[in-house]
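Take a look at these structures.
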Structure 1
């Protein structure tokens, strides 16, 4: 049986194209499971997973919790807001305390880039990065690419534009890595102030005009503006941002072809995307949510298989 080349999912940067394809093939099988009347399988019955969220999250946390339940894992949920972290406990101490409860895997979201990598060097459990600062969000990128593959048959050869706040977005970085590993071409579009200075070094081109970018692409991934990560103003006003980079039905209908519209959520309706676009037949936003559970089941299952093999 094929297995992942890694013991942790810390970022798309650290996995291979073969890893991604294996995750997708495994997710195909789990997708079939979650559409059955009885949606559970006993695959991870002997595995205990701790969900450590040091940052607010609704969709990602729920998606992981649901994936764990569908696989029959035992779970421990930890929210930093109501924990000893507030009293000054270090990350390693917090996790070691949780591991002393015999936890096999840790799903962690943390505001500091590289937190998962740091942890993987200090503890024995398998780590899944559920977002580290503005660095990476690997499972989101996997479910995004998986959703493109499901809709268009393949990711290779497709043109994908990522629109919006690229500078603060871990989703953008992970998506760029995943799409390129799978053979897609990527452009970014958004206010110049929200584009990282060295974006071209990632093999990505910058297009300042939304309509040009949309006429070029097969898929548009619309990111929200991450106001919570901004300590200064990066553009004059939300209204001006929407006029230049917001996607509405009129723009969509005026394109010279039909494109696929994605959004990692949460959506600021009326800012980066209007409701009639989000709810249109070209949008695969709800498919992304459904695929998120199957892809996360695949990641947890494949990492747990390595733990179980190492134990035997």
Structure 2
């Protein structure tokens, strides 16, 4: 029989960062810390979620997020099932809820869902008993990506209160941007955005962020830049004149960074359009923490799975050590 809704400190589901308190965000970050070490072992597995079944239900193509969740699930010894919309009953007209209820009838415990419609994760969570984790819904939120970005920033900058973080690029189409804005502001960081006006939401001012119209000004202001991919697959004609023009005006280049008054940390949620929003020498440079984000992503997702399963945060270290025998 599948487990009843968890009464973990996060509640039953993780749908976004907008609704989380600072203490809840710090709880996830702190719980992820002891899980980082598992990835450095020869045998990268602990028995923490043994006997639990997690379904990765992806209605949108994804490689990085799905694989990161799958690694996290397997390292916690959960049974993992991957369901993609193509080739499944979804492609034959079955609804999101029908699919999930049929899976739940097979006695699953958690669903990780990615969907092109904003609000799909909440819609699902309100209709099934299994824990639901939002792996990205439309242009709404991508909470675990936001958390891994915040963990990476905290690793390098320490306490984020008063730190200046600028999110650059295609904010309009980015669920990552929204999760970062909500999470960083909750932790006391100063947040800004920078990009063409055509790629900023109309209501951006309501999010309480500074808006830079020039990338040079953003670099001069920031302690860190989170550089977003141009989501060309979501764009119709007219958002930008050309990729070359975008790079000329808004690209994060080594020349621009060299003029900064301080070292600026560089993040990117991936995949990158090299030579468009970011140049290769910046992405691979000494101040880039892009690969650290990938590593932290597995630890964050392990922490979320553990906490939603009812794991006690103070026992995360013991859970980690459980696989050492």
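Every number in this text was worked out from the coordinates using simple rules, so none of it is lab data. Note that the structure is a prediction, hence the values are computed from the model and not measured. Cβ atoms are built from the backbone, for glycine too; each structure is taken alone.
Odds and ends about this structure:
- Parent structure of the calculated result 0.7, given that distance in nm of label points 7 Å out along Cα→Cβ at positions 25 and 153 is the read-out and 1, 2 the choices: 2
- Structure responsible for -10500, with helix-only ellipticity at 222 nm (-39500 (n - 2.57) for each DSSP H run of 4 or more, over all residues; to 500) calculated and labels 1, 2 on offer: 2
- When mean projected area of the Cα convex hull in nm², for residues 97-160 alone is calculated for each of structures 1, 2, structure 1 gives the greatest result.
- The greatest value of distance in nm of label points 7 Å out along Cα→Cβ at positions 249 and 265 among structures 1, 2 is that of 2.
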